[in-house]
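A short reminder: the numbers here are calculations on the coordinates, not readings from a lab. Here the structure is a predicted model, which is why all the values come from computation and not from measurement. Cβ atoms are built from the backbone, for glycine too; each structure is taken alone.
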Structure I
Amino acid sequence: MIITIGNTKGGVGKTTLAVNIAIARALAGRDVWLIDGDRQGTAQTAISIRAESGHQPGIACASYPDGPVLRTQVQQQAKKFDDVIIDAGGRDSTALRAALVLSDVLLVPFQPRSYDVWALNDIAALIDEARSVRDGMRAYAVLNCADPGEVSTDNVEAAAAVADVPQFEFLATPIRRRKSFANGAGQGLSVLELKPTDKKAVEELNALVSALF
């Protein structure tokens with residue numbers, strides 16, 4: 001499966017999710033390729049830290065912030081892997097557009113705040129364009145860095161707002177604001193590996209991965 005974690009809005013936690021999802025799939029025995037499509041290269045940095053620390057399983061990672069290069073490389077090499085995870089930058093870029101026409105699934109993380117919800121309409125237009133070329137791509141929106149409480153007015157309102165954007169299916173598997181996600185990603189680790197274990201973070205990540213795959 002080829003899955004892109006992307007949004008035209010920056011600062012929504014795409015890279016942290018991409019790293020966690022890629023490692024989760026590798027821990028499940030899948031042969032994973034993580035592609036960093038952002039010029040900042042944060043995902044590649046996290047995986048480099050992971051490799052330098054000797055953590056297993058290792059994760060194949062490449063950086064292709066240029067859309068045509070990303071497209072060519074994925075078309076040539078994707079069949080060598082079980083799962084390809086593409087971390088696309090937080091803007092309307094050639095890499096994001098290339099990733100969309102290659103992907104089976106698009107996951108759009110957004111935070112429970114007005115600016116993030118409004119931005120869904122921007123990427124919805126790109127989804128329409130991609131689907132005119134790549135029929136059958138599934139697009140999901142998920143709350144990331146959601147309020148820690150089990151019931152939150154912001155979270156409920158944001159979920160309702162997604163219903164107004166028909167290009168998306170809302171995943172009721174929020175990732176809440178927990179230090180373990182950022183702390184783990186900074187070490188090239190998933191919350192599934194971090195010690196001491198954050199059980200709630202593990203449950204949330206496992207629920208999201210199960211919904212996606």
Structure II
Amino acid sequence: MRKPALPAASAAFVSVLLSACATMDGSPTLPASQESFWDNLTSHCGSTYAGGLASSDQRDVNFEGRRMFAHWAECSGNRVAIAFHVEDDDAPGGWDRSRTWIITRSADGLRLKHDHRHADGSEDAVTRYGGDTLSTGTARIRDFPVDAFSHALFEREGLDQSLTNVWRVEVSPASAPGAMFAYQLTRRNDPTRLFRVEFDASEPMAAPPPAGGQIN
């Protein structure tokens with residue numbers, strides 16, 4: 001026997017109740033694969049991992065052999081800030097702490113932005129660029145093609161080579177054997193371009209000093 005349908009008012013109430021439960025912490029709901037990616041990302045909150053350059057593009061020769069750290073410097077319901085520390089003899093204290101990767105979640109999905117700061121904490125001329133994730137990602141891998149804001153920024157700053165940037169973030173859950181975290185840059189108009197750094201996310205390290213600043 002078919003069960004009687006809920007009255008319209010009751011059905012609406014159930015829908016609102018389910019929505020409220022899904023966003024009880026104030027975070028907008030996401031498609032399942034994005035939600036799983038977010039869970040993987042936030043499983044590392046507060047941790048720091050050592051890594052290094054994993055690609056061999058000669059345009060990144062200045063990164064070769066340098067120690068690197070990825071530090072989950074900030075985590076909230078809608079935002080994760082990962083400070084990227086690069087060993088650099090010419091930087092104050094021997095480390096370049098000018099870069100922070102910021103991933104936020106909204107009703108539109110996940111967004112990656114890059115925060116670039118000078119040593120005094122002031123913003124670099126090229127900052128706040130990034131993009132929104134594609135719908136084709138997985139729980140461990142998300143791609144973020146350049147967005148309109150970033151496209152305009154790159155044009156203004158004469159960075160035409162960056163107009164087709166695609167950034168990738170890969171992350172395993174902290175509990176996974178051999179957990180890893182990776183950040184990668186490719187370009188749609190240049191199949192030879194590859195910048196990739198990888199971090200051993202199975203071995204937490206002591207947190208480095210704070211980065212230069214973060215996007216508000």
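If relative contact order in percent (Cα under 8 Å, 6 or more apart) is computed to be 21, which of I, II is the source? Here the read-out was taken from II. In this comparison of I, II, the computed figure -5000 for helix-only ellipticity at 222 nm (-39500 (n - 2.57) for each DSSP H run of 4 or more, over all residues; to 500) is attributed to II. Taking distance in nm of label points 7 Å out along Cα→Cβ at positions 53 and 157 as the criterion, the largest value within structures I, II is that of I. Given 4.4 as the derived value for distance in nm of label points 7 Å out along Cα→Cβ at positions 61 and 173, which of the supplied structures I, II does it correspond to? The value was obtained from structure II. Given a computed value of 0.94 for Cα Rg over 2.2 N^0.38 Å, which structure among I, II does it belong to? Structure I accounts for this read-out.
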